[in-house]
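Laboratory data are not the source of any read-out in this text; all were calculated from the coordinates shown. Since this is a predicted model, take the numbers as computed values, not measurements. Cβ atoms are built from the backbone, for glycine too; each structure is taken alone.
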Structure 1
Amino acid sequence: MGKLIRLAVTFFQIGLLSIGGGYAIIPMIQEQVVERFSWVSQKTFTDIITISQMTPGPLAVNTSTFIGIQIAGIPGAVLATFGCVISGISISAFLYRLFQRFQKSEYIMELLSGLKAASLGLIISAAVTILLLSFTGTSVISEIRTADWTAAAIFLCSLFVLRKWKLNPIAVMIGTGIVGLCVSMI
């Protein structure tokens, strides 16, 4: 299968199974593009996730676009993005019609409760993956001993500042970037 077709099919599958949104799908994207196909390195994947979080738009779409560019340039970006988005659009249209028809059904409400629980689990998994990638450069929990404790301290301080004083997140990001740069020069 050609690289472009494999890219489109892979991101179609990712989009098809992205219950819970962008953060919940990070582990699946990582498993496909880093571990299964080795399209990008773990470090590059971490950088792509970081950039995807800072750019406007949904995380899964931004990530698929950036990975598509890394793998096959502009055609790769277009196909990966299309694959990621078209499945979600199709599912949303189908579910909209289904919920309109059965909105009073208690079976549908129970199904939604189960999906919410699965979504929460996926989001927690994504949060752990992001923290591990940020502090260890890998998503393997046993590598916690190699964590960058300076980065963890900067993260905890910025989290405290954001929660305590409700500062502008962009200002905090710029400040933590400057602190990280200064610490790396020491």
Structure 2
Amino acid sequence: MRIVAGAHRGTQLADVGTGDAAAHLRPTTDRIRESLFNVLQGGRFGDPINGVHALDLFAGTGALGLEALSRGAAHATFVDNGRVAQKLIRDNIAKLRRQAETRLISADVAQLPEGTPCGLVFLDPPYGQGLGGKALAAANAAGWIAPGALIVWEESSAQIAPPGFLTRDQRRYGDSWITFLEANT
């Protein structure tokens, strides 16, 4: 696993190893991440990355938030309650020397503390467990989602926009679906 483009292009991220089966650690592949960021930077959504604060829910390795930082995001907050994931995220932040522009929160994403509104939100819950909508509602209620924010939701199936959000696009990549939502709160 590596950073695909930007300031840290080609940097190898920490090895996932055996991962954490109990936490359903399933990193987004380089190919999907590259395709996803090509869509984000392709003009369809304006410029959703440059200078933005990003929120990476169910962060796993932190690859999505770190890719955003590499491509120009000003700050990234990572949320994951798994010990293996937290270590991977800390290792990857250190590898890129981005401690000043990052924050790691050890919490269940459904019980987030109050936060700073973010313009870009990555949501990559364990597939098929119905956790994404709950996490999105919790992040919104805790003030993490800015009005007009772009939400990138990776799941095993296309997702329906919950109340307060509009579907902007949906794309399939193998067994994964990416649903792009816009916060209209």
Rank structures 1, 2 by FRET efficiency 1/(1 + (r/R0)^6) of positions 92 and 108 (r between Cβ atoms, R0 = 25 Å, to 0.05) and report only the one at the top, that is, the highest.
1
Value 13.5, calculated as mean projected area of the Cα convex hull in nm² from one of 1, 2, is from structure 1
For -7000 (helix-only ellipticity at 222 nm (-39500 (n - 2.57) for each DSSP H run of 4 or more, over all residues; to 500), calculated) the corresponding structure among 1, 2
2
Taking 3.2 as the value of distance in nm of label points 7 Å out along Cα→Cβ at positions 12 and 156 derived from one of the structures shown (1, 2), identify that structure.
2
Relative contact order in percent (Cα under 8 Å, 6 or more apart) - highest-scoring structure of 1, 2:
1
